[in-house]
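Throughout, read-outs are computed from the coordinates displayed, never taken from laboratory work. Because the structure is a prediction, the values reported are computed rather than measured. Cβ atoms are built from the backbone, for glycine too; each structure is taken alone.
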Structure P
Amino acid sequence: MATAAVVTLRHVGRGDLARKRGELRDVIRAAAIVEFAEHGLRGASTQGIADRAGISKTKLHYYIASKEELYAEVLTQITATWADLFEGIALDNGPEAFLSDYIARKVRFSLTHPAEVRLFTGEVMRGAPMLHKVWAGSREATLRASRLIDGWADQGLIRRVDPLLLQFHIWAMTEAYAVMAVEARFMSGVPEGTALNEAHISAEVTALVLRGLRP
């Protein structure tokens, strides 16, 4: 009985340690996203990431091999999240319900995770040197979406459009509220620290898209 108790306690201890390490890894990723969003891969530093995470640079390097590896990791995370936004919506309710849900999710992500959007956009603007390594899955998801959009047109549910351009336009309209957040706040008279009106933005973008798709 005593031996069993010791083993159980040790197991709990290891589990607790693994949980704490996982939590710190999440903190490091969040800090890295902000650092990379502000400075890009070249301008970011491991010291800057460590400072944002509230740990020493030595401790940071216990968890990461290099900033390049960490940068690739967060890029992969962001592209996977965007794929999940699309893949997680039911397909059997028609284009209006699908696009309304998708646009709402994209707007919400831009407003709640602006650093991720700015990091991704900055990488693309620099020619996507690292993104090409993790972009294949996103392209496949985009092509699947294009087939879905073409299918709606075949059924007469929407007018015939270029399915890739439709996706580009939705991305541009929704991601602008992360990339151009400062401009959006200034022009709208919304002070820093006050949330932009997510419901209003989603409704306006959705209405614009759906009206443009009417057969």
Structure Q
Amino acid sequence: MLTCDHITKQYGKFRALNDISLSVSSGECLALFGSNGSGKSTLLSILAGSIPPDSGDVRLNDAPVSKSKRSIAYIPQNIVLFEELSVWENLLSWSDAPGSQAKKQAEWLCDRFDMHEFKRKRVDRLSGGQRRRVNIAVSFMNDFDYLLLDEPLSGVDLVGEKSLSELLAHYKQEGKGIIIAEHHIQFVLPFADHILELKEGSVHFEGTPEAYYEMVQSIMV
């Protein structure tokens, strides 16, 4: 189980997160909603072990997340690719597996994200949508127990969106825990078991997708 308890994070006088607690078990999906600046990206970075909280505790299976980072796959908003390398070289560069195993996983991901046509191209010669597909794919090169996604649909083309949807369903069925921050609610709801909405760094809503949908509908009426 991936948990955080009473997390706070402050940048100068700005409090990005205020007393946030959550837990996600294997095979569960938590959808993280909130407007820009609500604290979603900061929370995901802390859960991934990329930045430390000012206070609070983050643990994966009762161990500090800093000692379990290899069990977490993290897809940030920003592009993390080596621009001068090809798609294929980028995929292999992100793998910790032996050569034959890494190549097998890279081929599988090229199939999943329909990247065979441009897998030998340098990243800096790809379209924006293609780059986003590769940026998502490299995060799946290693095995993981939990998957964290920060607005993965930003800049993704329709092929990438369909591929990601299928991949999320695949990994959830395999028992992977998923936390996804995304503005496109209709994309996320089919996978979500729980909803957490942040507002100005604090929890604004916590509950089931059904309860969240009812709340949204009542606001719109």
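Any idea which of P, Q comes out highest on relative contact order in percent (Cα under 8 Å, 6 or more apart)?
Looking at the calculated values, the largest one is Q.
For structures P, Q, calculate mean projected area of the Cα convex hull in nm² and state which one comes out highest.
Once mean projected area of the Cα convex hull in nm² is worked out for each structure, P has the highest.
Assign the value -0.29, -0.70, -1.26, -1.37, calculated as log10 I(q)/I(0) by the Debye sum over Cα atoms at q = 0.13, 0.20, 0.28, 0.31 Å⁻¹, for residues 140-187 alone, to the correct structure from P, Q.
Computed on structure Q.
Compute FRET efficiency 1/(1 + (r/R0)^6) of positions 44 and 164 (r between Cβ atoms, R0 = 25 Å, to 0.05) for each of P, Q and report the one that scores greatest.
Q
Can you spot which of P, Q the value -26000 was calculated from, given it is helix-only ellipticity at 222 nm (-39500 (n - 2.57) for each DSSP H run of 4 or more, over all residues; to 500)?
Of the options listed, only P reproduces it.
Quick check for you: by mean count of other Cβ atoms within 10 Å over residues 20-27, which of P, Q is greatest?
Greatest value across P, Q: structure Q.
If you work out volume of the Cα convex hull per residue in Å³, for residues 36-83 alone for P, Q, which one comes out largest?
Once volume of the Cα convex hull per residue in Å³, for residues 36-83 alone is tallied for P, Q, the winner is Q.
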